[in-house]
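Just so it is clear, none of the values below were taken in a lab; they were calculated from the coordinates. Here the structure is a predicted model, which is why all the values come from computation and not from measurement. Cβ atoms are built from the backbone, for glycine too; each structure is taken alone.
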Structure 1
Amino acid sequence: MAEPQNESADLNKAQPYSWYVLGVLVVVYILNFIDRQVVSILAIDIKQHLDLTDSEMGFLGGAAFAVFYALFGIPLGRLADNWSRVKLLSIGLALWSTMTALSGFARNQLTLSFARMGVGIGEATASPTAYSLISDYFPKRQRATAIAIYSSGLYIGGGVSLFIGAKIVEYWNAAYPAGGPLGLVGWQAAFLAVGLPGVMVAIWVATLREPVRGAMDGITSPGSPRPFADFLADLSTIVPPFTLLGALRRGPMALAINILVAAALAAFAWLMIGFTGNLPQWSAVALGYYAVFSWACVLKQNDRATFRLIWGTPAFITTTLGYGLVSLTAYALAFWSAPYAEQVLGLPKSELAFVLGANGAVSGFIGVIMGGRVADALRSRNPAGRILVILFGAIAPILPIWIGYSTEDITLFYVMNFLAGMFGAAALGAAAATTQDLVLPRMRGTATASFFLGTTLVGLCFGPYMVGQISDFAGTIVDGALVGDLRTGILSLIGVAPVSIALLLYSYRAIPRAEATLTERAGRP
């Protein structure tokens with residue numbers, strides 16, 4: 001691999017190679033979301049084959065992936081700050097592609113859950129490395145646009161996954177009605193087919209050049225001389241029982257607080273398991289939030305400047321949580337729209353996959369690109385201008401969701417689903433760029449990991465599950481089996497918007513001062 005290059009001779013303009021790198025990163029993100037979202041179009045087949053409920057499918061589509069994606073994003077984000085981001089991304093891509101393929105050999109919920117956890121760990125390398133690379137290849141004035149273009153892979157990949165998954169299931173089941181080679185049925189073959197190509201793309205990624213860290217901002221930030229030792233130390237801060245040893249090293253009071261938080265989260269999980277009957281979901285939630293708390297405590301001790309600019313900055317927290325609730329709705333719709341159309345509206349899989357796949361890809365692409373451009377334009381006039389775009393993403397989808405998931409008219413459903421997806425997608429580039437601007441260059445990988453804690457442990461962890469659980473609660477028993485009410489489950493998403501709006505309004509007021517005092521707060525003893 002070539003030595004790190006400084007592509008920032010002109011700090012106000014991205015170079016041609018920057019756009020080439022961005023194109024490769026978009027391809028990677030497309031594969032990321034194909035592998036992540038293909039489970040949506042396969043949901044009805046998996047439910048029937050493995051005899052699962054809507055809430056159990058919501059766990060597979062959400063927390064089984066999200067918790068491990070979020071937790072490993074923390075140490076991997078720090079590794080991205082200290083080691084070659086290109087190498088890390090290529091290794092991560094090979095890992096998650098392999099785990100997607102292995103999902104095809106799952107025979108029950110447990111084995112499929114483990115495979116989805118592996119996908120989450122591998123995909124945790126993607127955005128910390130990509131966001132950090134983009135920030136070093138593009139100047140601040142183009143950064144939200146570049147991140148928005150990168151983020152378009154989310155919607156293209158999510159849309160393509162529906163089409164590819166449906167076609168593979170259709171052709172495989174037609175060719176092998178009783179199961180094909182190795183006894184695989186259609187949904188299992190689909191996992192194999194979408195997972196394997198990523199291994200080849202990982203080789204392409206490894207040919208990219210590593211830019212000088214922080215050069216675009218005129219603040220060169222060398223990484224740690226001990227990146228893997230730091231990575232293992234960070235990993236130990238999120239894996240129980242090593243978290244207790246880490247707390248003990250910080251003193252008796254730190255250990256007592258850590259145990260108290262662990263006990264409180266365990267008690268909460270026990271109550272929710274009793275209420276919902278879903279052991280995997282709430283066990284994963286308790287593990288995830290406990291690990292994040294333990295990591296934040298270690299970060300506070302070891303890197304106070306990074307802790308101050310992330311966990312100690314209300315503008316960062318409220319932006320992350322506010323957008324996290326926007327993403328909760330987006331993830332829930334991305335996962336459940338296809339099963340809803342198949343189960344409630346009675347649409348054939350091949351038709352809904354084509355229409356919803358194209359629908360999601362085009363609406364998401366338009367929304368995220370336009371949102372990024374508008375966010376950059378507003379940012380040039382107002383330090384908090386990007387928050388207005390995130391607010392739009394929280395408010396604008398409400399009416400399309402209400403209309404689209406109340407109607408029996410197929411065309412109206414497709415149109416409203418398109419609008420809801422486009423409006424919600426507009427917020428992503430603005431939210432991500434805002435959090436990047438609230439930290440120093442050397443902290444961007446960690447900031448990205450922290451930002452994705454919101455989009456995963458809030459959005460992805462709860463969005464698909466919440467819809468599935470409410471669907472089960474509102475459902476009925478037919479021939480001895482529970483049939484969920486997906487319409488009620490999806491419409492319940494509207495109730496999330498007021499909380500998101502309140503958080504974002506606070507961010508709008510807090511961001512100008514947070515940015516103005518960035519260096520001062522980072523250097524404060």
Structure 2
Amino acid sequence: MSQPQEGLRGNPLRDVRDRRLPRVPDPCALVVFGVTGDLARKKLIPAVYDLGNRGLLPPGFALLGFARRDWGHGEFESLAREAAEKGSRTGFRDDVWQRIADSIKFVPGSFDDDAAFDNLSQTLIDLEATHGIRGNAAFYLSIPPAMFPTVLKQMQRTGMADNAERGGWRRVVVEKPFGYDLKSSRELNELVDNVFTPQDVFRIDHYLGKETVQNLLALRFANTLYEPLWNGNYVDSVQITMAEDVGIGSRAAFYDKAGAARDVLQNHVLQLVALTAMEEPVSFDAESIRTEKTKVLGAISVPKDLEHYAIRGQYDQGWLGGVRVPSYLDEKDVPAGSTTETYAAVRLGVETRRWAGVPFYLRTGKRLPRRVTEIAVIFKKAPHLPFSQTDTEELGHNQLVVRVQPDEGITMRFGSKVPGSSMEVRDVSMDFLYGESFTESSPEAYERLLLDVLLGDATLFPRNEEVEHSWRVIDPLEEFWAGRKPHLYRSGEWGPAAAAEMLARDGRVWRRP
């Protein structure tokens with residue numbers, strides 16, 4: 001008797017194959033405001049090209065640039081091609097670029113130019129006939145936050161943000177910083193949500209698009225090895241480091257008003273805390289993951305003793321890579337006597353049953369010895385060691401380290417016997433490297449995130465509540481630091497001495513990446 005054929009859901013091999021099929025968006029347009037800026041040229045345009053090279057752009061796709069330049073389509077196409085050639089991850093191919101170039105449009109104008117926005121609106125309508133975009137468009141605000149109100153009001157006036165009017169989806173991408181403090185963040189959220197529906201607002205934090213950040217969820221929830229130990233019964237502390245070896249470059253106008261805490265702690269680093277400390281979601285859809293992250297951010301406690309557990313610093317002159325580099329105050333366009341921090345370190349708590357009593361040490365800074373971002377989960381020492389002190393003098397805490405960049409991977413550090421006739425134990429490391437274990441290179445963060453925007457997948461995008469909880473952590477630090485001078489540290493060192501003293505006060509030391 002012949003067996004009945006299994007349906008799609010009855011064949012496990014077919015299920016797996018279908019889940020691995022590439023996700024391709026519906027025909028749509030991507031409109032980039034501020035398309036001549038660094039972000040668009042260095043990240044967004046190369047990401048669009050790489051998606052096209054991987055076959056992940058729909059046949060009916062159009063790229064529209066909006067900027068205050070008196071350009072035609074040909075001039076914009078030349079700039080875009082140059083950006084793709086310089087920044088593409090997958091290697092530049094003329095045939096791929098030509099398919100994209102055929103759908104490139106440029107709309108010149110300033111943000112307060114009604115005629116320019118009317119032209120942009122009409123261009124999108126025309127694309128419905130020529131490219132079949134069916135009213136689908138994503139708007140990327142690669143512009144200073146101060147310009148948001150003007151642009152959003154123009155989009156509201158022309159009906160470009162109205163899903164119902166155009167008969168398709170309309171989405172907006174907002175770059176960090178999401179405000180300057182809790183008050184301004186709420187005002188920005190209210191402004192954006194008045195023009196777009198909340199589910200169509202994508203607040204982009206490019207760190208969440210990195211493969212290793214997403215792998216943290218796989219590491220925790222796809223394995224039974226770690227989860228039983230992932231709590232205060234076994235974890236001594238968590239250290240999250242985001243270090244840069246560069247200075248502020250040409251960003252003085254922005255950076256001197258923001259500083260390290262607003263620029264990095266409020267978004268990138270606190271998002272890593274949320275992913276590290278969150279409970280297992282009921283499913284891996286956007287709503288479930290964002291709900292668990294929101295719970296963590298709402299449970300974060302700020303230390304009462306900010307004098308000793310909230311440290312900020314500013315880089316002084318020093319040596320990096322054999323080159324003498326200037327102090328922050330000597331950088332171009334930095335105001336004389338500025339007290340803006342280029343380094344911030346803080347001890348936080350996560351007041352949940354899982355993490356009560358476990359300190360989370362966070363630090364970020366510029367002009368540090370090397371560029372590195374990592375999450376180090378440091379476990380408690382074994383309660384009893386049947387070895388003499390001399391046998392274990394090089395034995396520390398077990399560690400699980402997730403390296404976000406640049407050497408993406410995971411390191412486990414544990415004690416092992418040294419070969420020989422005596423019982424000597426020493427810490428050793430076991431490494432997993434993405435580049436060695438997988439033949440396919442990881443997509444760039446913006447590549448993944450742009451695709452998710454076009455697909456409408458909000459999993460990797462913080463929602464309003466996450467942003468506001470993050471500001472509730474940062475605002476008390478900024479209020480405490482206001483008017484105080486930061487600690488100085490020499491360029492090429494791991495921050496000011498006060499940051500090392502912060503951990504020494506708790507009987508701990510910073511992990512050396």
If P(r) over Cα pairs in 10 Å bins from 0, in percent, for residues 80-271 alone comes out at 8, 23, 26, 24, 15, 3, 0 when worked out from the coordinates, which of 1, 2 was used?
1
With distance in nm of label points 7 Å out along Cα→Cβ at positions 248 and 304 computed for every candidate in 1, 2, 2.7 is reproduced by structure 1
To which of 1, 2 does the computed value 13.6 (mean count of other Cβ atoms within 10 Å over residues 88-95) belong?
2
Name the one structure among 1, 2 that semi-axes √(5λ) of the Cα gyration tensor in Å of 35, 26, 24 was derived from.
1
One of 1, 2 was used to calculate helix-only ellipticity at 222 nm (-39500 (n - 2.57) for each DSSP H run of 4 or more, over all residues; to 500), yielding -10000; that structure is 2
Identity of the structure behind 24 (criterion: relative contact order in percent (Cα under 8 Å, 6 or more apart), calculated), options 1, 2:
1
Assign the value 1.4, calculated as distance in nm of label points 7 Å out along Cα→Cβ at positions 344 and 368, to the correct structure from 1, 2.
2
